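Colleague: In structure tokens below, several structures.
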Structure P
Amino acid sequence: MNRLWKEGTIGIPVKGGKTKIAHYWAKVYDEGSEYGINEGRISKLRITIDGETVVNYDRGWDVEPDENNEAAMIAYSICLQEYN
């Protein structure tokens with residue numbers, strides 16, 4: 001079952017030439033389902049930035065991505081593009 005889990009980091013450039021690091025954990029299936037994000041393959045997704053959970057989906061939203069948090073939206077978009 002470990003093959004279902006994906007884990008990694010995403011470097012997000014921010015002002016001043018610095019980089020924020022987003023850590024993510026995703027449970028990804030071979031096919032989409034009604035429980036996935038947008039009925040896709042990701043049934044669980046957690047993204048943290050600076051120790052704060054900025055996205056948490058566990059067959060439904062616990063913490064939705066904040067459209068005003070650019071780093072969170074970039075990390076969320078990359079995860080969707082890669083796995084969903």
Structure Q
Amino acid sequence: MPLLFTIAYYALDALIYLLLAAAILSWFPIDPRNRWMRLLHAITDPILHPIRALVPPIGGFSLDILIAVLLLGLVRRILLQAVVS
């Protein structure tokens with residue numbers, strides 16, 4: 001697998017894990033001024049903001065992280081298929 005595709009594949013994988021971490025950490029009362037939380041939100045918010053603008057919360061439950069994880073997984077799979085074929 002070429003180096004650029006490998007980097008892109010693992011970057012998408014890391015983004016998925018960061019989104020899942022943000023979802024889990026949102027359940028706990030963590031100070032938003034914490035530098036690690038600010039870094040996590042600085043990485044994940046640019047991905048989630050356009051989805052939040054398009055999909056409103058349903059019954060108080062936000063689907064933005066689920067949609068982002070599914071889309072990034074789809075892009076990762078397409079990238080892998082392009083490299084393998």
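A short reminder: the numbers here are calculations on the coordinates, not readings from a lab. Keep in mind the model is a prediction, meaning the values are calculated, not measured. Cβ atoms are built from the backbone, for glycine too; each structure is taken alone.
Colleague: Using Rg and Dmax of the Cα atoms in Å, for residues 6-45 alone as the calculated read-out, with 13.9, 41 as its value, let me know the right label among P, Q.
Modeller: So the calculation was done on P.
Colleague: Let me ask something else about it. Taking mean count of other Cβ atoms within 10 Å over residues 22-29 as the criterion, which structure among P, Q has the greatest value?
Modeller: Once mean count of other Cβ atoms within 10 Å over residues 22-29 is tallied for P, Q, the winner is P.
Colleague: Upon calculation of helix-only ellipticity at 222 nm (-39500 (n - 2.57) for each DSSP H run of 4 or more, over all residues; to 500) from the atomic coordinates, which of the structures P, Q produces -26000?
Modeller: Considering all the candidates, the number was obtained from Q.
Colleague: Of the structures labelled P, Q, one was used to calculate distance in nm of label points 7 Å out along Cα→Cβ at positions 30 and 62, giving 2.8. Name it.
Modeller: Comparing all candidates, it corresponds to P.
Colleague: Once relative contact order in percent (Cα under 8 Å, 6 or more apart) is calculated for every structure in P, Q, which label goes with the largest value?
Modeller: Checked P, Q; max of relative contact order in percent (Cα under 8 Å, 6 or more apart) sits with Q.
Colleague: OK, next. Hey, percent of Cα pairs over 23 Å apart derived from one of P, Q reads 18; which structure?
Modeller: Here the read-out was taken from P.
Colleague: For which of P, Q does mean count of other Cβ atoms within 10 Å over residues 14-21, calculated from the coordinates, equal 15.0?
Modeller: Q
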